[in-house]
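Enquirer: The structures come next, written out as structure tokens.
None of the figures in this text is laboratory data; all of them are computed from the coordinates on show. Keep in mind it's a predicted model, so treat the numbers as computed, not measured. Cβ atoms are built from the backbone, for glycine too; each structure is taken alone.
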Structure I
């Protein structure tokens, strides 16, 4: 049986973000359903910088174990390796919005990701938008790329949602998330008499102070990073998930909301229309009036929200980690 080594270090952290959840769910499904491979998930690196392990330690591991293929689920594929390599690229936000990354992190992504993409035997992208971005920016041959969509991964729970009506946005408070514009649109709606509060759930980042300044005295809550059970409850209780991001490689929060019957209003840019398909409503993320108008129209029409909830559940049902694992395994077979 062929051995596929997966760099699963991102799945081992206590606060998983999108690529960590992707790795965790992919490895679990590949192991659960077999797919004809022995999965060697590397969950810890060696001493020293991550870069040293990724480019030196991991190739040594591959040679020592006789791996038949290596998969890096987040950009950093070993450039010199003893077997074919697959790399997953979720997005190129570090190229489009470098201000959201520290100097060291941005340098690492911008230096290694193009080399990994050009070196890999296959490049997995989580949306057609990301595939187009990778091919255009890095000159990667489209024939070596494959699109494999992600899926909801947040466990469904029974924790009671917060009381009272609220709108919800989920994601780190980085500039590309465009939250100050959402806050401004929300303040305009509050001035019209909207009874809701706005909850922004996610790690504080470079936009945190700008978000607080834009909120003024409006009821805007910033709980920071919330555990899975609490996030599940927040989504289930929201009257609307608003996703105003300017740039996304997929948009997991969109399909997480849909899986719970929460209506979604999202930006009409990048990969978000791919994630939400016809189950969401869309607005121009640079136009606060359009954003406010879209939110207003959805909240004013209960029948529309019920229909959106039904379409969302159907859309989320089209995505599963079993499907993601099956399509990923088919890519492995192309190289073995």
Structure II
């Protein structure tokens, strides 16, 4: 579908292709939901309501079909940075709606924490298989080797060589995000102790097999590269900051409905702001540094040192931004 959408860009029949691809995707999703609703596939996990999940998926498919009709695409395009007649933009919109609606249905009608605990802990290979599809979708979505070469695709995705101050900004932001996450974790344990306890148990179980150096490196690097290139690199320039943050939050079902989910959304907004004013490479570094700090718990063990480094990074970033602000931008060819 994504390859076909890219091949149809700028063709005389692009508008028709947009409607056909959106309709096929929505229709297939509706049929999948109907199969679930009928109980043919059974529940995705013990105790889940297959009929409720199926109904949620069918409703999602209907919403996607309505939103991707041509009149609605034109309305949506006024808010988001979309071309209503671009097949790639239309397919991205319908897939975004389906992803979000399906994930919401899954979380609403499944005890995802119990379901995750019933599965074996993640291995490095599992994490690789889970994350790399995001990278493939992003590369295919921007038309790598279909309508863009490698240089054009990386530029479209915002994967560029960062300035030194952007690295400082990324590391400083990772520290701020970690402090925010710790605050939310404290709030979660204070206000919703039972939910917080279940989230802790599930997190330790899911990621318990990744405590070795190779596992910690995988947690830091794989999600940072693959998720940032898809969400901040490919999707945010078209779907906007808030919609992309919601989509990013929806794939982190391991937190169920909790304060941790709210924290993920806020961190997604933060990464989106960094992407807006810098590039995707900077958000990759931020995401990787944050995951690394969370995985090894360095800030709690070396709190004084961590605070000193964080203040130094913030000072460096502020100085660089102030210096950059005073420069006269070079003339560019529009």
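Enquirer: Given that Kirkwood radius over Cα pairs in Å, for residues 122-257 alone, derived from a single structure, equals 17.0, which label among I, II identifies that structure?
Expert: Numbers: I: 16.4; II: 17.0.
Working through the options, I get structure II.
Enquirer: Name the one structure among I, II that semi-axes √(5λ) of the Cα gyration tensor in Å, for residues 114-177 alone of 29, 23, 8 was derived from. Walk me through the numbers before you get to the answer.
Expert: Numbers: I: 36, 15, 9; II: 29, 23, 8.
Source structure for this number: II.
Enquirer: If Rg and Dmax of the Cα atoms in Å, for residues 66-161 alone is calculated from each of I, II, which structure is the one that comes out at 17.5, 47? Spell out each step's value before the answer.
Expert: Values: I: 15.4, 51; II: 17.5, 47.
Traced to structure II.
Enquirer: To which of I, II does the computed value 16 (relative contact order in percent (Cα under 8 Å, 6 or more apart)) belong? Please report the intermediate quantities before stating the final value.
Expert: Details: I: 16; II: 21.
It must be structure I, since only it matches.
Enquirer: Please state which of the structures I, II yields 2.3 when distance in nm of label points 7 Å out along Cα→Cβ at positions 34 and 106 is computed from it.
Expert: Details: I: 4.9; II: 2.3.
Only one of I, II returns 2.3 for distance in nm of label points 7 Å out along Cα→Cβ at positions 34 and 106, namely II.
Enquirer: Something else: For which of I, II does mean projected area of the Cα convex hull in nm², calculated from the coordinates, equal 16.5? Write down the numbers at each step before the final one.
Expert: Details: I: 16.5; II: 19.0.
The structure behind it is I.
Enquirer: Further question on the same structure: Have a look at I, II and say which one yields 20.6 for mean count of other Cβ atoms within 10 Å over residues 138-145, as calculated. Mind dumping the intermediate values first?
Expert: Numbers: I: 13.5; II: 20.6.
Only one of I, II returns 20.6 for mean count of other Cβ atoms within 10 Å over residues 138-145, namely II.
Enquirer: Quick check on the output: 2.3 is distance in nm of label points 7 Å out along Cα→Cβ at positions 90 and 186, derived from one of I, II. Which one produced it?
Expert: Comparing all candidates, it corresponds to I.
Enquirer: Can I ask one more? Work out which structure the value -13000 belongs to, where helix-only ellipticity at 222 nm (-39500 (n - 2.57) for each DSSP H run of 4 or more, over all residues; to 500) was derived from one of I, II. Write out the running numbers ahead of the final one.
Expert: Numbers: I: -13000; II: -24500.
Computed on structure I.
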